[in-house]
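Next up: the structures, one after another.
Taken together, the values in this text are just the output of simple stated rules run on the coordinates, not laboratory data. This is a predicted model, so every value here is computed, not measured. Cβ atoms are built from the backbone, for glycine too; each structure is taken alone.
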Structure 1
Amino acid sequence: MDPSSYLGILPRGRHGLSREQVTASQRGRLMLGMAEVVAEKGYAKATVADVLKKVHVSRETFYQHFSDKEDCFLAAFDESARMLETGVRAAVDEPGLAPRDRFERALTTYLELMAAEPALAKVFLTEVYSAGPTAAARRFEVQGRWVQIFAEMLATDERWRALPDPQFACRLVVGGIGALVTARISAGDHTALPELRTPILELIDAIGRG
């Protein structure tokens, strides 16, 4: 999935777009630039100057959109989270899909998106913890949303509902998936993320069987 479709990046050259569209494009380019710089250098070493050099945007334009580096980073994190959630929800948007199949599609899409966009994956999973308490709190909030998303997918599965605490089981699954994916991303092994699909599904099936 091309992140530019979510970040509002416009093609180079002349165009007949409105000022509002151009402004949205600038903001999108800055967010993607921040994600790429942070992925390359880490949050602590990344600077606004690095981002400006990456996306060829003026410092004045940057501060029209963001108050500082942290503000831009948090916006990039929020957009990464939105992109992932949008992609996963689109993948399971099919009436009558069985809970287990819905979970499998969601997991497959999540892993493929993370593998395809390593810069956004690093922002979402690893560097967010280096950006301070506000960013960490934002990450925990998003993780809570994923717990709810997966809980809703499995809510009508009788085997899952028979567990002593289905919600707690979802928290374990989401936390475990996050830890596995984070380890691969941190090691620079993002292309192998889809390989996690089979063992995760086998575990879900085993939990469902009790």
Structure 2
Amino acid sequence: MAPRFRLAFDPEEGCRALARREPVFRALMKRCGPFALEMRPAPTPFEALAESIVYQQLHGKAAASIFARVKALQEGATLDPEGILATPDEVLRGAGLSKAKLAAFRDLSRKSIEGLVPGWADLRKLEDETILERFTKVRGIGRWTVEMLLIFRLGRPDVWPVDDFAVRKAYGLLFDIPDPKPKEMQARAVAWQPWRTVAAWYLWRSLE
């Protein structure tokens, strides 16, 4: 069973602080309603990262089907690195993994066994940048993927995914900037710390 996930911060405090520091968010918050970030449970960080690898560049339904087939290959209900490494390449490819994603699965499994990917309890003790540094060492896992884990799995308050297409689009609309660059977004958002997750969530919501 996946652990119950909770936000690592008080969203009401975050909303109040963000509205004070960047008044343009006040109207956005009023239009979009209360902050309601939906956490996404997963039994282990290993499985969460494996799932993210499967979903890369695929539509949701197709990725969900592939991930379900991969999980069905395991004896238990939870994916584990030892089980992945023990499964032949042709079997995992038959479940729908591309050659690149299979290589990423193998690398994630090996690095997890080496201790790079801990359990949730130990992961929650690590700082955001430490998690980013560690997990981006895994083949096929970039900064954006880890940022999504920080937001939707760990509920961290100060994640600012400037490489997210929807965040960039909504930011440009909010501040009337046709093509906002990550450097400019980072500079403006310094004043929003430590509540940049709240800003990102409202920007995502503004496009719905």
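Given that distance in nm of label points 7 Å out along Cα→Cβ at positions 36 and 164, derived from a single structure, equals 1.7, which label among 1, 2 identifies that structure? Computed on structure 2.
When Cα Rg over 2.2 N^0.38 Å, for residues 52-139 alone is calculated, the result is 1.35; to which of the structures 1, 2 does this value belong? Going through each structure in turn, the value belongs to 1. Can you tell which of 1, 2 yields 2.5 when distance in nm of label points 7 Å out along Cα→Cβ at positions 60 and 156 is derived from it? That value comes from structure 2. Taking distance in nm of label points 7 Å out along Cα→Cβ at positions 28 and 188 as the criterion, the top structure among 1, 2 is 1, with the largest value.
A value of 28 was computed for relative contact order in percent (Cα under 8 Å, 6 or more apart); which of 1, 2 is the source structure? The read-out was computed on structure 2.
Here FRET efficiency 1/(1 + (r/R0)^6) of positions 76 and 196 (r between Cβ atoms, R0 = 35 Å, to 0.05) is compared for structures 1, 2. The highest value is that of 1.
With helix-only ellipticity at 222 nm (-39500 (n - 2.57) for each DSSP H run of 4 or more, over all residues; to 500) coming out at -17000, pick the structure among 1, 2 it was computed from. This value belongs to structure 2. Calculated for structures 1, 2, distance in nm of label points 7 Å out along Cα→Cβ at positions 116 and 148 is largest in 1.
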